[in-house]
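Novice: See the structures that follow.
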Structure P
Amino acid sequence: MMDYQPVERFLIFINISSHTGKNLPDALLQYLSDQNIDYKNCRGQTYDNASNISDKYIGMQQILKNKNSLVGYIPCAAHLLNLVGQSAVDCCIEAVSFFNILNRLYTFFVASTHRSDVMMIHVKNQPECLVPKYPSDTRCSARADAAKAVFKGCHQLQSALQEISGDCNRNDSTRNEAGSLAKHMDTIEVALLCELRNDILQRFNINSKLLQSSTIELTPANGLLKSLHIFLDECRKKFDDYNQKAGDRCGNSTYKSES
């Protein structure tokens, strides 16, 4: 503590031979003992939300709490939110398909400087001049950037793809991939997910950055998560609005199952 405020101090990197919920607390307690630090004086613990840490039966936090009931466990809210966002994608096949398309889009343009140049010609007049981003499987912030780039520059990217697919000087595989991506981006399914996922991920990203602030406290952090929960509940009620926006975006209101 310093001036009645908690101060973070780095002590040491400990060489860990095993990452089980049992070995981790043993290594920590041994180090504290070697440094003559009384574990009974500790009053809190916080880590990411990995199962070997957070498990309520055999996780590190529970084993430490069993030895000192005053060591309350507060999981890292930002890390937990990132895991929630990741799981929200992985449990929905349509969302997985959407981000696969974003990944294909990113890979297609970065694989060739000429394709990238064509793309830049089309997006350079866009207000934010956003280019396709890699939608990481593990970071919601990367998915937010990838979704925003397509949300803002959907028509420009589609025009670039159509130009490449119609260029007879390109090889057939390049033209075929460009045409396939252009057709995907012209479907209402992709347009709907673009509208919905962009809204959700931008809100996730804002909350995540606030939760990572070095000055955030437990009460406002809890409020941020509650407000996000309310926002997501409201999104469920706005399907008609998202559907209308998607139809306006792609000029098509027919789903594959209806055609």
Structure Q
Amino acid sequence: MNTSTTQSPTPYQRLRIAFATRRGRAFLAIISVIAMTGILFILFITLDLTRYFDGFLEGVSTTLSLYIFALVFGFLVGLFFAITRVYGGPILSRIATAYIEVIRGTPVVTQIIILAYLPDTINIFLNSQGLAPIPLSWELRYLMSAICLGMNSSAYQAEFFRGSITSVSAGQMMAARAIGMSRTQGIRQIILPQSLRRVIPAWANEASYLPKVTTAAYLVSVSEVFQWANSTVSRTFRPLEIYLLVAFFFIILITFVTWLLDTVYEEIKIPGL
């Protein structure tokens, strides 16, 4: 007669099982963020960079504001162009496709330089016509950079949204129209609730990648964290340590964003998909 014996899991196996759960992953992410934040502050103190800490915080706040604005702007504009590309008809769909391909086909560095210096070019024309120029300021340069980053993100987000929208069966829109819904009602009440839940894993890639793209703003003298790093290196001549601090900041931010979106997806995902 065959007998089977069950062995209790080893401590290592128990640890793997614990971290495989949602709470385990959340705990690991929180501990990682806290640990890396602690290392960041220790590096500041150890490297005697505390006098530059205020500038670092200003750069961090600017980077975060650029990131949040670009992500939200890209979400709204990208969703609009995704819907237009799928349901906009031949003309509007081609316009949306052209916008997406142009943005995705050009470097973000080129885009941000063109848009940031656009007011200067407009002022040259206004001066030649004897008209009052546009007041130039750091705030305007910041706004143009934020809009550019949002436009760049919107093109990539539009493709994520388009894929999730087309993944919803076309028969559902036909059924919505059959019971008297307009196309707008069908999109808003049937298609979007499903597609927005399905898109989170793919959309999380853009949300995790976008913070690194914000560093392009330093090229137009926006005082984000990379600009702080460059100016601090020129004063301290310690590039390795300074850029290591910046790397730790981005690791902390991206780890938190990844954990947050993973948690949201686990809460609202469609069972079986």
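Nothing in this text is a laboratory measurement; each read-out follows from the coordinates by a stated rule. Bear in mind that the values here come from a model prediction, so they are computed numbers and not experimental data. Cβ atoms are built from the backbone, for glycine too; each structure is taken alone.
Novice: Assign the value -0.74, calculated as log10 I(q)/I(0) by the Debye sum over Cα atoms at q = 0.13 Å⁻¹, for residues 90-225 alone, to the correct structure from P, Q.
Specialist: Values: P: -0.59; Q: -0.74.
Derived from Q, not from the others.
Novice: Shifting gears a bit: Of the structures P, Q, report the one carrying the highest value of distance in nm of label points 7 Å out along Cα→Cβ at positions 106 and 178. If you can, show how the numbers build up before the last one.
Specialist: Working: P: 2.2; Q: 4.6.
Answer by largest value of distance in nm of label points 7 Å out along Cα→Cβ at positions 106 and 178: Q.
Novice: The value -26000 for helix-only ellipticity at 222 nm (-39500 (n - 2.57) for each DSSP H run of 4 or more, over all residues; to 500) was derived from one model only; which of P, Q is it? Walk me through the numbers before you get to the answer.
Specialist: Details: P: -20500; Q: -26000.
Label of the source structure: Q.
Novice: Which of the displayed structures (P, Q) returns the greatest value of relative contact order in percent (Cα under 8 Å, 6 or more apart) on calculation? Display every interim value, and only then the final one.
Specialist: On the way: P: 13; Q: 28.
Checked P, Q; max of relative contact order in percent (Cα under 8 Å, 6 or more apart) sits with Q.
Novice: Upon calculation of distance in nm of label points 7 Å out along Cα→Cβ at positions 170 and 242 from the atomic coordinates, which of the structures P, Q produces 3.0? Could the numbers behind the result be given before it?
Specialist: Values: P: 3.0; Q: 5.7.
The structure behind it is P.
Novice: Next question, about the same structure. If log10 I(q)/I(0) by the Debye sum over Cα atoms at q = 0.11 Å⁻¹ is calculated from each of P, Q, which structure is the one that comes out at -0.82?
Specialist: Values: P: -0.76; Q: -0.82.
Comparing all candidates, it corresponds to Q.
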